[in-house]
Structure P
Amino acid sequence: MRIVITGASGNVGSALVRRLAQDGEHELVGVVRRPPDDDVLPAMEWVAVDLTDESDTPALRAACRGADAVVHLAWGFQPSHREEHLRELGVGGTGRVIDAVVATGVPHLVHMSSVGAYSPKRDDAPVDETWPTGGVPTSMYSRHKAAAERLLDALEVDAPDVVVTRVRPGIIGQRSAGSALLRYGLPALVPAGLLRHVPVLPIDEGLVIPMVHADDVADALARVLGARTAGAFNLAAEPPVTAQDVADVLGARLVHVPSRAVRAAVSASWHARVQPLDPGWIDMGFAVPLLDTMRARTELGWAPSADATSVLAETLAGMQDTASSGTPVLRPRSVAGGLLRALRRGPVSRRREP
């Protein structure tokens, strides 16, 4: 199959490229803003496209022409103080991918949605794919994921011949995403090594979130592509990750701090440009439901190979070691490099990477 993957050099994209390359029977095309070096991922075609730029539409359509499927993974997390750019990339970019799929007659679109697209939970009972996808209103990420779902709803009505698959995973982790996660969540001045010396974790003890390994998400995507199955699929590993799990992996003592107080601290430091994580992530973390993955298990034959606590431990270890894979998205992170970029182009929460 000819498979076009937007965001192919990112956290999930790199895992999917590795997974599909193992089959040795696919023609892979990566659509990214910054193509990686040739030796970073398995050999494939790379096309440079900025999904926020309307003038790149011809290049996007040329990449999609003749494809058996398009897997849309591209999304943005920074700059967190420029919501208009993040929306243009996430929602606007999804719209441009949909337009390219329809214009070039691609028969299958696989969209990377998220647990963040779901409306807030009522309790900790896992929800299936029929749970409303209204998002968490105070989270930029969640609002944009929910808006992208509305574009897919319209596509299913307007182009019934296109098979539309939505994958809704929990928090996705892997070791090589460590450096990227540090850039998204910690100030540039904070050395990664400090994560090895966290004596106290001040967070609401009621935190519980679904988590899954990037390789297991890639396996589910490969199964969806092979079966050309429509609809939505939840993806998560057991058991759900709790605040105590995070404290245990960090070797820290959990100190209960109500989520409202945690949010207030994150909000104040974000507005003061001290750290890049916007407070909507706190709101979403305490609002997203746990996931019932029965449909993926029964219809795709999917089962996660890594349990959620192992994924958490691997991901946090990757952050402590500033792990990377060498792609522009998963590049190494260092305090010196972060400071140099901040001096040249401003803080990551405001700038747009070249």
Structure Q
Amino acid sequence: MKVYISCNGLGLGHVGRSLAYANKLRDRGDEVVFASWGPAVKFAKGEGYRCYRLPAVDWYDRDDGSLDFFRTVLYSPLILYRMLKLLKEERQIIEKEAPSVVVSDSNFGHIAAKKLGIPSIFLTHQITFRQGGKLLDKIFGFLHKSNFLKADKICINDLKYPDNIYSLSVLENEKAICVGPLIRVNPGIQQKKNKKKMCFILVSGPKQSPYAFEKEILGVEDELHGMEDWEFVIKTPSEIEGKGNIRYVRWLDSVHEYLCKCDVFVSRSGYSTVCDALAYARKSIFIPQINQREQEIIADYLDKKQMAVALEQGEMKKLPGLIKESYENTKMQEKLDEFSSLIGKNKGAENIIRVIDDLK
């Protein structure tokens, strides 16, 4: 069987979670082909897959990493042109590859698949939007649903309500299936061997977001350096010289290795990263990208459930204190251990493969 995976290229979250089931398909002898844009192409190729480069369908952002909604709407004709170009190119690729099933991870591969009579799946955790106000949210929500309902199945990579990780991942439709979170590297047996308490800070995201985040982290570097009983590993987009108990790295072979080791995890609240942190039962401080409502909703939702701490980017001075408080929070750890067990029982990769097998 050949499976074609069309991934949204904004950041690495979409391609990363798709690898969770792609690797299992490959291990059992199936052929998997990817298509995406941006850094996701290099990521998929680095995992040994053929990956087509698609035209980028992008947004506009500001220097602080926030979404520039006005410019994005202003340049929407250009974005629409790129989308139409993507649809044309992807149809040609799918026609050439002739896969048994197409999986579209928040992208448009399922549209070409429908026209070619190939079974398709739309993979998402975001069913509706909370971004531009009530009217625009309704418009975007309608367009989004009109798009994904063209697929034969909609796989929601979240737990069923009321255990869902993202509050807007609920859809009542005969095509919809909750497959559970997609965890690329399962936790397994975790062994911590650190002499010091360890905090892992993952500075990531699309476009300007990681650089804005990096700048804020450097603004509290002295305070982190002063926490002598702590060790900090900080993944940054820039080359930065370490300082005592702080080690900066531009590339990590395995982020999951440090999730195993750390006592406290700090990152953006991108959905895939959050799912990993919850699966590993890590006490986390989530710092949403400014004006990125999805990340803000996720961070606030988990904060209210007492399974993480939400921190605004502009309040980074609070970070050192929150790291210490999180470490001491035994109630949070109890909730995380329970929720991690729930994720472990809902094997997302195996569930979506079952849907693929039923469609082929």
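So if we calculate relative contact order in percent (Cα under 8 Å, 6 or more apart) for every structure here (P, Q), which label has the highest result?
For this comparison of relative contact order in percent (Cα under 8 Å, 6 or more apart), the top structure is P.
Thinking only about FRET efficiency 1/(1 + (r/R0)^6) of positions 125 and 325 (r between Cβ atoms, R0 = 25 Å, to 0.05), which of P, Q has the largest value?
Comparing P, Q, the top value of FRET efficiency 1/(1 + (r/R0)^6) of positions 125 and 325 (r between Cβ atoms, R0 = 25 Å, to 0.05) belongs to Q.
Computing distance in nm of label points 7 Å out along Cα→Cβ at positions 205 and 261 for each of P, Q, which one ends up highest?
Going through P, Q one by one, distance in nm of label points 7 Å out along Cα→Cβ at positions 205 and 261 is largest in Q.
Once distance in nm of label points 7 Å out along Cα→Cβ at positions 21 and 277 is calculated for every structure in P, Q, which label goes with the largest value?
When distance in nm of label points 7 Å out along Cα→Cβ at positions 21 and 277 is computed for each of P, Q, structure P gives the biggest number.
Rank structures P, Q by distance in nm of label points 7 Å out along Cα→Cβ at positions 237 and 317 and report only the one at the top, that is, the highest.
Once distance in nm of label points 7 Å out along Cα→Cβ at positions 237 and 317 is worked out for each structure, Q has the highest.
16.2 is what came out when mean projected area of the Cα convex hull in nm² was calculated for one structure; which of P, Q is it?
This value belongs to structure P.
No value in this document is a laboratory result; all are computed from the given coordinates. Note that the coordinates shown come from a computational prediction; the quantities given were computed from them, not determined experimentally. Cβ atoms are built from the backbone, for glycine too; each structure is taken alone.
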